[in-house]
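As structure tokens, here come the structures.
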Structure 1
Amino acid sequence: MEFNIHLLHNVVFYLLYAMAAVVTFIAIERIIFFTFTIRQARLCLQNAAPSPKSVVADMVTPLQNAENRHASRHQMEDLAESGYIKVRTQLVHHLWALDTIVTAAPLLGLVGTIFGIIDTFAALASSGISDPSAVSAGIGTALYATALGIGIALYGLIFYNLFQNRVERISDKIKLIILKFSGAQASV
């Protein structure tokens, strides 16, 4: 049983294209999520009610209910901490996938290049060097896998860094919201 290197080379390309699609899907989803969430956090900081379906409302509602029940400072701190953890978890959702793709895409591209070079040498071994242009085309296709892998990694890295920045900005706003409610409780 002999390995079909050409098939493996094509599988690498399909995986790289799938990675590009996943990065694009995550980028679109996270852009929408972060835009909505930061808008809701700003509304809450301006004393307006956030949308009931937002992560900000999921955190604020228990704090408001506890404040109305005159909960103890310890209970408010516990609610604030659990709310922050819940929001932070939703903020970093799917970012692990971007990080993985940024790391794996160049390596997968190199694997594709290796398979392409092996495939080219196998063709050379069977037919000799009668057509140098065919050898050049095979090597060019092999190197395309590395370029594609690096390109996908850069594409993913731009979004990953952008989203890390958004997570920090929104986290800061969430902390301000928590302080706003904790400060109201402390003055009681």
Structure 2
Amino acid sequence: MIDLEVSSSLDIRVEDDIYRPDDDSYMLIDMIRLKRGDSVLEIGCGSGIISIHCALAGGEVTACDIHRKAVELTRYNAERNGTCLRGVLVGDMFRPFDGIWDVIVFNPPYLPELENRQRDPRWDGGKKGDETIVEFLMQGWRYMHPGSRLYFCCSDLSPMWAILETVDRYYSVTGKKKKRFDFETLFAYELGRA
């Protein structure tokens, strides 16, 4: 099993309206374990930094995002860093996919929507902030075999009870990290299928 580490040598282009790699991205990268040849699905690939790290470690990576511009940016960044991804598709969550994956990764939007501001899919995870994550978790187990690993992150600025209740229903927690900031605590989870 390979433990991924954040590479400072990658050259990742970012765009203003696509989620930029941040502390949550790097927490997930540091948490991911994979074997060479593992099938990897990244939901919400954004700039592609997580998919590129997984591909460089030997994963067979397919990525998707609901924004065409993010898909194009991920393709560009993969090529720019000499990485081959199996596919990069426009899609919402698991809708374009069937089959089973060894590794599933999602750095979801996890913050509550702010009043008097148009919803921003880069970080707004629904009215309370947990809706996108709960939807992902309710679907993800169907795409896993007993040895699969599923990774996601969340923030204590959203209600954690619904997320943890869904985790308890469908998964077993095999790893967890947290990072405290002045204004929030971020959590990254590794889950197996229950």
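Of the structures labelled 1, 2, one was used to calculate helix-only ellipticity at 222 nm (-39500 (n - 2.57) for each DSSP H run of 4 or more, over all residues; to 500), giving -8000. Name it. Derived from 2, not from the others. Thinking of 1, 2, which structure, once P(r) over Cα pairs in 10 Å bins from 0, in percent is computed, gives back 9, 39, 39, 12, 0? Here the read-out was taken from 2. Compare FRET efficiency 1/(1 + (r/R0)^6) of positions 37 and 133 (r between Cβ atoms, R0 = 35 Å, to 0.05) across structures 1, 2 and report the one with the greatest value. Once FRET efficiency 1/(1 + (r/R0)^6) of positions 37 and 133 (r between Cβ atoms, R0 = 35 Å, to 0.05) is worked out for each structure, 2 has the highest. Figure out for me which of the structures 1, 2 the number 0.05 belongs to, where FRET efficiency 1/(1 + (r/R0)^6) of positions 45 and 141 (r between Cβ atoms, R0 = 30 Å, to 0.05) was derived from the coordinates. It must be structure 1, since only it matches.
Comparing Rg/Rh (Cα atoms, Kirkwood Rh), for residues 5-76 alone across 1, 2, which is largest?
Numbers: 1: 1.38; 2: 0.93.
Comparing 1, 2 by Rg/Rh (Cα atoms, Kirkwood Rh), for residues 5-76 alone, the maximum is at 1.
Quick one: relative contact order in percent (Cα under 8 Å, 6 or more apart) came out at 34 when computed from one of 1, 2, so which one is it? Structure of origin is 1.
Every number in this text was worked out from the coordinates using simple rules, so none of it is lab data. Quantities reported herein were computed from a predicted structural model and do not represent experimental measurements. Cβ atoms are built from the backbone, for glycine too; each structure is taken alone.
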